[in-house]
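Scrolling down, you'll hit the structures one after another.
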Structure I
Amino acid sequence: MHSPVNNFTRQYQYPPYEESIPTMKIVAVLMMVVAFSDVMTPRHLWGKSPVEWVDPLIDTHASRWFFFNSASRPFGLVNLSPDTSTKGSWDSGYLYGDKHIRCFSHVHAWQLSGIPVMPIVGEMTGPQGMDAYQSEFTHDEEVVGAGHHKVLLKKYGITAELTSTIRTGFHRYTFPQTEDAYILFDVGAYLGHGPMVKAEVDKVSDTEIEGMSLQEKTGRRRKRTPVFFVAQFSQPMTQFGGWRNGQLSEPAESIEGEETGAFVRFETTEGTPVLMRVGISYTSMEGARRNLQAELAHWDFDQVVEDSKQDWNEHLSRIEVEGGSDAQKTKFYTDLWRSMLGRRIISDADGAYSDLTGASQVIRQIPEDEAGKPKFAMHNFDSWWGSHWSLNILWPLLCPERYSDICNTSVEMYRNGGLIPRGPSGGNYTFVMIGDSAAPAITAAYAKGIRDFDVELALEGLVRNTEIDGGRYYGGYAKSPTPAVYEEYTKKGYVSHRNKLSGGHGSAVTSLTLYNSYHDWCIAQMAKGLGNEELYQRFIPGAANYQNVIWPEKQSAWVRTADGGWLDNYLPNEKRFEQEGFCETSAAVSTFFVPHDAMGLAQILSGPDAAAAKLNEQFELAVKDKFHLKGREHGAAWIDYANQDGTGAAHYFNRIGFPWLSQKWVRAVQDAAFSGTDPYSGYNGDEDQGQMGAVSALMALGLFQFDGGSGLNPSYDITAPVFDKVEIKLSDRYYRGNVLTILTKNQAPENVYIQSAMWNGKPLESSLLPHNDLVQGGVLELTLGPNPNKEWGVGN
């Protein structure tokens with residue numbers, strides 16, 4: 001078993017019992033401390049702080065490259081952790097069931113990897129590759145927590161410890177006594193998503209080296225991308241050397257080329273660690289050095305571990321919970337932690353960043369604020385696809401300043417490359433997935449008062465994305481858009497079976513129609529909010545286009561033919577990863593993908609009663625599969641909480657007059673699909689950089705937004721939290737630091753139904769709470785019970 005994260009060093013220390021202080025005085029002091037704990041002591045003095053509940057090992061048996069993180073900061077550029085599998089985007093990085101550590105690498109990001117290092121002793125096996133120098137390890141000799149990783153490399157008797165700042169990695173290696181202690185820099189090795197084109201390492205002094213790896217393009221990130229580093233050591237090296245193509249090179253102070261690596265050698269004594277600090281940058285070696293100077297100018301490893309925990313704790317403690325089980329707290333804070341991991345910073349501390357939207361790399365500079373600091377940080381991230389039911393809802397409550405950074409990133413890329421990205425990597429567009437998922441992301445930020453980006457230019461960019469050569473009409477990872485798809489959608493209001501998007505997911509024409517309809521609505525809402533009536537009138541008709549792909553006869557989403565008919569062989573729940581016409585999902589799941597017009601959909605489905613009965617039956621059919629199918633079949637189910645298009649289904653009932661069914665199924669899904677806290681459960685498939693963690697956290701809080709929060713005054717769908725008390729400390733910057741408190745009465749596992757509600761002392765009869773009310777702060781009191789109250793919340 002892994003060890004828990006060590007407790008923070010507490011602000012107040014009390015003498016041990018054996019000191020000569022009378023017992024009564026100790027009791028008196030403790031009583032005073034309890035009485036004034038809110039003023040005198042940290043909130044969690046008597047229990048765990050939020051960061052101590054985080055367990056990075058949850059569901060790590062089948063990681064993706066960017067999934068596992070230990071020595072990482074919130075949204076950090078550096079994501080330093082052990083790698084047990086180093087090839088591929090899937091089943092790579094740190095896999096819990098593996099027995100060997102192959103390296104410690106610094107970048108685990110969407111389509112990016114880089115700078116693997118490994119300490120060894122004895123024979124210098126670097127040229128033989130990771131198969132030769134990897135080391136066995138066990139979880140019994142491992143400590144894993146948010147911001148810190150410690151593990152024993154059994155082959156060498158080396159205790160390796162890792163921590164980080166935002167842009168630097170910090171290593172502490174305790175070697176045995178030897179003259180042959182090495183740190184390998186296998187910077188030309190295949191790592192994660194693909195090979196390195198070339199690499200370079202230069203000796204700067206006896207305590208410093210610098211270098212770079214040029215990552216080969218991938219099927220998704222279509223341009224070669226450099227990553228630079230500077231490494232500094234706490235003691236002088238006794239030798240520098242390198243290898244190329246499996247052979248040691250002649251002694252030199254520089255090595256470069258294909259399949260290139262380097263090593264530094266030390267003479268060590270037992271118990272005296274060698275420290276290494278590594279700055280990382282996507283702009284230059286000097287950028288890496290400046291990052292190191294800005295963020296890690298000392299050698300106090302334990303202090304950086306503490307700082308990292310405090311950084312995480314500051315973010316996580318913005319939402320504090322009481323009650324619930326230990327497992328529920330562990331999963332909740334791990335969910336919050338995951339939601340702030342995957343979408344990495346890529347700009348330097350001074351605001352320099354790499355722009356690869358054009359023909360060649362350009363180093364640009366983020367505008368500065370009045371204090372001379374960058375106004376925001378540029379980010380790298382996987383697609384926004386599905387974030388309307390996860391991150392777009394959670395981040396405004398948890399970390400709106402980071403949400404703002406990513407909106408600013410999107411606008412900056414529009415300035416540089418002419419399109420708003422839906423999944424940028426390495427400063428370039430990837431066109432991951434399909435549609436225009438940046439639209440709900442940016443419009444939800446705007447709707448919730450996060451507007452410290454150029455909102456007019458953002459709207460211009462979203463409109464640009466909908467044009468014939470805009471991002472909306474690029475298929476997954478495509479090199480170019482598909483004009484015929486644009487033309488048919490513009491003319492008919494749907495895309496038919498005869499048409500195919502370029503790139504991946506090309507046949508997902510019904511899904512694209514559903515996305516376009518929702519995204520048109522999102523753009524219309526932002527246009528209206530900005531007073532642009534012309535754009536509002538231009539886009540609001542498209543919000544009804546979902547109706548064109550709901551087959552009334554079958555009461556289901558389905559695929560249109562070019563002549564206006566319907567594709568033969570109707571199969572609502574075809575059990576394969578990608579059903580014809582749909583993007584990683586089935587017709588049954590897609591039928592309820594109408595976030596912006598739940599009641600309009602219900603009317604097509606023969607009215608709210610019939611729509612609720614239909615969806616309820618689908619939930620009943622999905623119970624045996626725990627509301628998801630595992631593996632690459634996860635897209636085909638009656639209900640699918642392992643992939644994005646299905647993660648709003650339980651909340652649909654709330655918008656059509658059946659809130660008790662939302663309460664029932666939200667808790668059932670949360671328990672069955674997301675409650676796992678071991679290395680073999682918890683996220684059930686494709687966690688996608690915090691999205692499933694965010695879904696799980698929102699369910700535990702009892703807050704959601706079926707429309708994604710992009711309306712002009714969005715509301716939160718209320719269900720029963722799993723905790724007795726939730727306290728959300730809203731941002732000073734956006735919401736004046738107000739506090740939302742949610743209290744539950746009669747909390748118990750079986751009490752999933754809301755019997756009554758009070759908002760700031762007054763009865764609340766609606767199951768919706770407007771965002772503008774919520775951010776004023778206040779107290780929401782929910783009385784729960786084991787049976788549904790079918791009178792409460794129906795008059796939304």
Structure II
Amino acid sequence: MAPSFDHLREEDLDEEDFDMDEVDISDLREKYEVQLEQGYDAFVVIDGLPAVTAEQKPKLVKFLLKKLNTVGRTSEDAIFMPLGDDGMTLRFAFVEYSSPAEAAAAVRQLDLVPLDKKHTLRVNKLTDVDRYGREGRVDEEYTPPAIEPFQEKEHLRWFMADPAGRGRDQFVMFRGDTVGVFWNNEKDQPENIVDRQQWTETFVQWSPQGTYLTSVHAQGVLLWGGASWSRMRRFPHPFVNLVAFSPNEKYLVTWSNRPISIPDSGHPVLSLDDDGKNYIIWDIETAKPLRSFAQQDVTGAADDHAQKKPAKFPWPAFKWSADDKYVARLNQGTSISVYELPKMNLLDKSAIKIEGVMDFEWAPASVRRDGVKTYEQLFCFWTPEIGSNPARVALMSVPSKQIVRSLNLFSVSDVKMHWQSEASYLCVKVDRHSKSKKSQATTLEIFRVKEKGVPVEVVDTVKDTVINFAWEPKGDRFVIITTTEPVGATAVPPKTSVSFFCPERAKGNAVGNFKHLRTLDKKNSNAIYWSPKGRFVVIAAVGNSQSSDLEFYDLDFEGEKPEAEKDLTANLQQMNLADHYGVTDIEWDPSGRYVASWASAWKHSMENGYHLYDFRGELLREEAIEKFKQFAWRPRPPTLLSKEEQKQVRKNLREYSRIFEQEDAERISSADVAVVEARRRLLNEWYAWRESIEEEVDEERAALGLPDPEELLRKKAEEIEKARAAAADAEKAEEEIVEELMEEVLEETEEIIN
């Protein structure tokens with residue numbers, strides 16, 4: 001109960017010492033105020049309505065009811081529209097829904113929705129209006145907002161203008177407790193841009209176009225950017241485990257294994273509707289939540305509070321269309337829910353029912369199919385065999401929900417769908433089993449999406465198990481890795497084979513049928529990393545304790561081509577073979593010039609650090625770093641050049657190459673000159689220092705009356721010389737001259753004389 005002051009007498013209060021008008025008891029009121037149950041969570045306030053007479057009011061209510069019932073259930077009796085003194089409505093109404101969830105949906109989906117050409121609805125919760133009013137956030141009298149003076153903001157894509165003029169790329173490294181961003185200097189030590197302790201608590205992540213650097217904390221997620229690396233956005237989702245951006249950086253999905261718990265005092269951004277939820281979809285520009293979802297709503301599984309491994313649930317749970325206009329989630333076995341952004345309304349107010357659906361993938365680019373002029377986004381999905389019905393793979397167009405191509409499949413064990421980067425092709429990898437289910441084969445079904453009718457080509461039958469597949473970015477070639485061993489954990493990683501595929505030559509701009517180019521057997525490789533510009537590919541053994549090979553290949557080698565491959569659109573050549581012991585991750589830089597491989601302390605503690613290679617596989621530098629955790633190249637936004645301008649650049653590439661080679665040579669020579677000049681400067685500085693020290697010593701010696709050391713040395717030298725001369729004379733005097741005569745009979749003749 002609130003404290004009572006009735007026991008105080010008026011004469012006990014001295015007006016000079018205790019003025020009741022100046023006493024602040026707000027802390028007591030806050031502490032002892034009785035919190036009554038609101039009971040108004042199902043009520044919303046509708047603003048922006050037209051002013052009508054009492055006779056016109058029923059028509060307006062019926063018209064408004066059609067809008068209100070699109071998101072929940074209400075009735076004419078549950079709509080209260082007050083009248084003013086002039087007999088006209090007051091342009092707002094109170095509406096009661098059948099549940100608080102429907103009221104929340106009305107706020108989310110009907111706010112800012114046009115009622116007619118002249119009126120736009122504004123929808124708020126009644127509890128919010130009351131709460132903000134009680135907290136003094138809404139003034140009784142309207143006060144126009146103060147317009148702050150314009151302040152120029154930092155350019156978020158400043159990193160595209162390399163101050164060195166060399167078009168360098170940036171990368172981030174997370175080692176120990178320190179996160180740093182660097183310019184890549186090839187063979188030289190990378191140039192540090194920013195280094196901060198405790199910048200993140202778990203990991204860092206670039207946004208898809210490199211605009212933001214994401215840090216993850218117990219309180220939520222932060223986005224950093226600009227040349228000063230200041231905080232740009234804050235998303236207060238506690239205990240976040242994973243983060244995913246939409247392709248164009250408009251939206252963000254955060255997921256926490258711990259359900260959100262909204263305290264009784266409220267949350268600065270989230271509402272009671274988000275209580276118990278695990279996923280939140282945010283608008284990056286406003287940093288406000290658009291919608292939240294519980295774990296069981298997304299995966300269909302009960303929430304496990306003891307679960308510690310996020311990998312238990314599929315990620316990403318929400319998948320984006322190429323233009324950020326739609327996001328979808330899988331309701332495995334029943335349907336796919338497609339939401340329109342930014343309202344997060346279900347497309348056509350209902351999920352797309354697909355019996356048995358197992359998985360789906362959006363096309364990574366906005367497709368322009370032959371003969372189709374209307375706007376569309378495509379996604380593919382597959383369903384298993386159900387009863388006597390075959391398995392099926394299909395392409396669906398959004399927003400029309402029309403199936404544009406489907407393919408029936410039989411004896412299917414599993415299906416994996418792989419889009420090419422420009423959505424020109426879709427490869428469906430189908431694992432088929434025999435009737436006895438003792439053997440398995442793989443077929444590659446390729447949908448030619450941009451060709452009329454979307455024809456499907458069966459590429460080849462692979463007897464072995466395909467463990468990896470990768471399309472060439474912006475190209476039409478692909479690589480697969482196969483093994484004869486069944487998929488699963490083994491004591492010794494099995495031997496693998498690497499196969500390259502490419503189209504046949506065709507007339508004009510047509511793409512011929514896909515053919516097998518070459519297979520490399522008895523490998524240890526398990527990962528494929530294409531250059532983002534195509535042509536070059538790294539085949540590697542990652543996370544393999546027995547092998548750590550990195551093989552660099554060129555599919556457009558300019559040398560002689562084998563006769564058997566004359567009709568194919570590739571010329572395969574291995575450029576180099578490298579080895580990085582303990583390698584756990586590999587990533588190309590966005591320009592396709594460099595490849596980084598690293599051994600992360602998150603996976604093992606042996607020889608952590610990174611290696612940097614050029615696209616040919618030449619090792620540029622390696623650095624061992626204790627507790628090295630993460631390396632990530634900063635992505636680049638899409639080019640602003642048109643296709644014609646890009647074609648012109650490629651046409652004159654040799655001319656540009658000469659300029660770049662000359663600049664590189666000048667930079668190297670200037671670096672050599674700088675080193676020589678620096679050494680000469682240091683030597684001159686040492687000479688000058690020595691002279692100054694000698695002068696100081698001479699002055700001190702003169703002050704102390706000590707002899708000159710050079711004179712002492714000269715006298716000492718003279719004494720030594722005299723001693724040497726005397727010693728030489730003594731030796732000569734002691735010498736004795738001895739003469740020795742020696743006779744030798746050369747010839748003896750005996751003669752007898754008569």
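Every number in this text was worked out from the coordinates using simple rules, so none of it is lab data. Every value quoted in this text rests on a predicted model; they were computed, and no experiment measured them. Cβ atoms are built from the backbone, for glycine too; each structure is taken alone.
Table for the structure above
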{"read-out": "If relative contact order in percent (Cα under 8 Å, 6 or more apart) is computed and equals 6, the structure in I, II", "value": "II"}
{"read-out": "With helix-only ellipticity at 222 nm (-39500 (n - 2.57) for each DSSP H run of 4 or more, over all residues; to 500) derived as -8000, matching label from I, II", "value": "I"}
{"read-out": "Structure from which 11.0 was derived, mean count of other Cβ atoms within 10 Å over residues 246-253, options I, II", "value": "I"}
{"read-out": "Among I, II, which structure scores highest (criterion: distance in nm of label points 7 Å out along Cα→Cβ at positions 566 and 678)", "value": "II"}
{"read-out": "Which entry (I, II) yields the derived value -1.14, -1.27 for log10 I(q)/I(0) by the Debye sum over Cα atoms at q = 0.13, 0.14 Å⁻¹, for residues 382-693 alone", "value": "II"}
{"read-out": "When distance in nm of label points 7 Å out along Cα→Cβ at positions 366 and 582 is computed for each of I, II, the largest belongs to", "value": "II"}
{"read-out": "Structure responsible for 1.48, with Cα Rg over 2.2 N^0.38 Å calculated and labels I, II on offer", "value": "II"}
